[in-house]
Structure I
Amino acid sequence: HEVLFGYRYAFDDCADLIDYVESFNKMIAGIATSKLFPLGILFPAIRHVPIIGWHAVEKHRATVRKNSDYILRNVTKALQSYDAEGEPTNFVHAYKQRMHSNEYLDEDNLIATCADFFSAGQETTTTTLRWAMLFLAKNQLAQEKLREEVHRVIGFDRLPSLDDKNKMLYTQATIHEIQRLANILRTNVPRKTHKPTVLAGQTIPAGTAIHADIHYVLWNDPLFVNPREFHPERYIAEDGKILRKELVDRTIAFSLGKRACAGEGLARVELFLALTATVQHYRILPVATATIDLTQQEKPIGFPIEQMLRLECVM
């Protein structure tokens with residue numbers, strides 16, 4: 001919130017934010033249980049079909065409009081403090097400054113971009129962290145290796161910072177492996193061809209919806225040996241000093257090309273800081289006699305099954 005709009009909520013004064021989050025979660029839950037929503041994504045014209053179109057698309061629009069109003073209010077508030085001569089202190093200010101030199105940028109696009117960052121990043125980052133807790137609870141050896149690196153580089157007396165990241169090879173490998181195995185957006189957001197395109201000798205007409213099969217790459221690429229196993233070491237080169245670029249390049253959790261997720265950089269920062277801060281002070285364990293279930297629910301986002309874990313303080 002502070003990165004986008006330049007302010008944060010106080011713990012005891014965040015009713016507006018809570019209302020937004022609850023509304024957003026309700027929408028996600030509705031989409032997750034809808035059998036028609038995927039058809040609305042694949043075939044947009046279905047929204048014009050009586051009854052079916054309402055269930056597939058239209059009943060979710062009111063929530064989308066409500067959430068859009070929240071973003072609009074925050075963008076408007078941030079723009080009120082914009083100083084054209086000053087250094088930008090948040091994304092809205094930086095975007096507004098860039099608008100002066102780029103004719104293709106406008107405030108409508110600014111609002112849409114903020115909505116993408118705020119909404120799309122909310123559930124995906126949270127879901128990835130939920131998977132991280134499960135993977136680490138089930139793979140205690142990997143968790144101990146991760147914690148050892150965190151304590152060696154950061155210690156106990158301060159929080160992790162982004163400056164630590166380049167010194168923490170195993171941590172980077174672990175985050176890549178979490179994103180690869182979690183595989184929460186199997187096709188990501190669909191794209192559309194703007195002109196006829198030839199691919200492998202096949203002509204794809206303009207206006208065709210394109211779905212990148214991320215799932216196939218992350219779980220089936222032959223470079224990922226035993227792809228269903230949690231093994232962060234696969235990303236580390238034999239000399240133990242660098243990551244294997246050929247594997248990092250194939251870990252396409254944020255999709256592909258120029259239209260890949262715009263929030264990739266921010267999401268990577270959030271994952272690094274949240275994960276390292278957690279294992280720095282806590283050991284993540286399954287509850288007594290319980291077995292970690294890594295079954296992925298077949299929803300628009302690949303949610304893990306809800307289950308109890310135990311946190312043990314690390315002194």
Structure II
Amino acid sequence: MCYVVFVKNYYPEIDVSLCTHCGLCIQACVAHAINPATMAINSNRCIACSHCSAICPVAAVKWPKANDEPDIPALADDVADQLETLIKRRRSMRVFDRQAVPEGLINRILETVNHAPTGTNSRGVHVTVVRGEAEMKAMADLTMSFFRRIASLLLGPLGRPFLWLFGGQKMVRRIKGYKRHIDGYFTGKNILTFDAPVLFVFSAHRKSSCPSQDAVIWATTANLHAEALGLGTCYNGFIVLAASLYRPLRRYLGVPKGCKVYSTFLAGYPGLKYKRAAHRAACRHNFVSNQSDSHQKG
């Protein structure tokens with residue numbers, strides 16, 4: 001199952017019969033694409049960010065081929081408290097309930113994440129959703145077979161001297177440890193997906209303004225939404241690494257040509273419930289400010 005992002009091939013238009021000339025769309029337009037005299041939108045400047053249609057009080061800005069977005073309800077007074085709680089209670093989940101995640105829930109996450117920002121509004125992010133026991137196993141088998149070959153090569157007579165040369169004994173021990181985990185996978189210990197029923201994969205076109213940042217922003221947005229909907233999640237960098245190096249895995253995931261995978265996370269109903277936030281050292285920070293009480297470092 002894949003979700004195709006919006007492509008900028010059409011632009012908004014202002015219905016002058018509805019427009020009150022309040023000027024809010026002109027103030028919101030970062031591209032300066034709106035002619036204040038005629039209220040026409042210059043498509044050569046427009047970046048299709050939708051700020052004009054989002055701010056218009058009378059819904060005079062229309063998108064061809066698209067329905068009007070409904071008004072956004074006001075946020076609850078305690079939304080900041082709820083968001084803080086959500087972030088603090090989130091843990092990487094590695095024990096999943098075998099209950100399937102409804103397709104409607106996945107679609108809800110996809111519809112919401114499509115509102116996440118991208119650099120210069122490039123909208124170059126692509127989301128792949130792997131769901132189903134057979135599909136997840138096929139993806140995991142591809143990934144772990146790739147890592148098994150790499151580990152065997154590095155620990156073999158040709159690869160081991162290079163490990164010693166560039167990484168020393170510590171690197172050799174690390175690769176041996178990985179090899180034990182990889183072998184464990186093929187004897188029934190799923191240390192890659194932990195039997196999660198769903199995998200979200202975020203790729204972005206390499207020619208986008210900032211593809212890695214865009215994909216990670218989308219992954220983080222979708223991850224928090226999944227958590228808010230009662231799912232447990234776990235980011236997975238091993239799948240990201242394998243997808244960047246192993247074409248058969250990219251083909252299986254349906255990663256579009258020109259795109260690279262930058263983030264993935266597992267999702268499913270949690271098999272564990274955590275009662276409190278994990279201990280964290282204080283946030284390291286500093287302020288750049290002319291206010292004397294803000295020159296402290298953390």
Structure III
Amino acid sequence: MPGLAPRPYLIEEYTRTVCPHCPPRPSDGDGVFMDGMLVSHDGKVWMRRFCRVHGETESLYEEDATVWRTRQGWGTPTLAVTPDRADNFAGFPLGYRDGLPAGHGQHTCILLLNVTEHCNYSCPTCYASALAPGTAKEDEFPSIEQILHTVDTMIEREAGKLGVVMISGGEPTIRKDIEELLLRVMDRNVTRVMLNTNGRRIAKDDRFLKFLSDHKDKVEVYLQFDGLRPSTHLALRGEDVSEEKPLALCRLNEAGVYTTLVMTVCKGVNEDEVGDVLLTGMKTPRCAGVAIQPMFGSGRV
């Protein structure tokens with residue numbers, strides 16, 4: 001008499017997850033998360049879930065199981081974090097209602113600060129739904145003192161030093177006081193300050209470029225750079241900025257300012273330009289790296 005047949009997959013890891021078919025629910029406790037596991041078959045890693053409503057579901061987690069297993073061997077001790085309440089042992093998400101719980105496992109590697117909700121682009125893909133060009137009013141921006149209060153609070157939490165502060169938005173360079181803001185953040189015990197920008201001001205403003213160059217020992221630029229074709233920019237940014245982007249990058253490179261290219265990838269639009277963007281970065285001496293992020297359904301999308 002034959003015995004039980006083996007499962008058609010190998011269980012790699014047990015986890016907690018959410019059902020892809022259930023509607024969004026408030027993160028207020030039981031019922032939001034469910035048991036799941038990472039399994040491998042057909043050379044790939046899959047997420048299997050067990051929902052009381054929709055039963056067992058499976059979705060692709062990693063295209064190469066060998067690569068995934070190799071990555072599991074990488075690791076380094078995380079930095080110790082001081083919880084806001086040492087007696088807070090509630091799980092996710094309830095534990096975060098009172099700040100960082102005792103079980104929080106990572107420090108602030110990058111402090112991202114949105115210093116304006118306005119922009120000088122009108123990107124149809126904007127996940128932040130940034131407000132239209134020409135509508136910005138100075139009294140709508142958070143003040144420098146408000147921003148610095150956040151920075152100082154995080155420096156205190158990080159035992160006196162922050163690794164990276166990213167100034168973002170909207171488009172932060174539309175602030176008239178952006179230079180003062182950058183200077184005052186740089187004056188703190190912060191290793192690097194990153195300016196997250198679409199590059200429009202950098203492509204045109206010689207004085208601002210000189211400011212960045214004068215402080216290149218502490219400031220670098222996180223530059224939106226989706227590809228080289230005009231059609232790519234029309235689809236993702238709503239206008240042809242195919243000449244503006246390389247110009248901004250060239251000016252930054254000549255000014256000695258380290259720059260990370262940030263490519264938003266959209267299926268059917270520019271996934272075939274990933275190689276071109278990587279080559280652009282490799283050929284640019286002051287390019288510190290290339291960040292590739294998928295477009296996702298938020299904001300205007």
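Just so you know, all these numbers are worked out from the coordinates, no wet-lab data involved. Model, not experiment: these values are computed from the prediction.
General observations
- At a computed 18, 27, 44, 11, 0 (P(r) over Cα pairs in 10 Å bins from 0, in percent, for residues 77-124 alone), which of I, II, III: II
- With relative contact order in percent (Cα under 8 Å, 6 or more apart) derived as 12, matching label from I, II, III: III
- Which entry (I, II, III) yields the derived value -7000 for helix-only ellipticity at 222 nm (-39500 (n - 2.57) for each DSSP H run of 4 or more, over all residues; to 500): III
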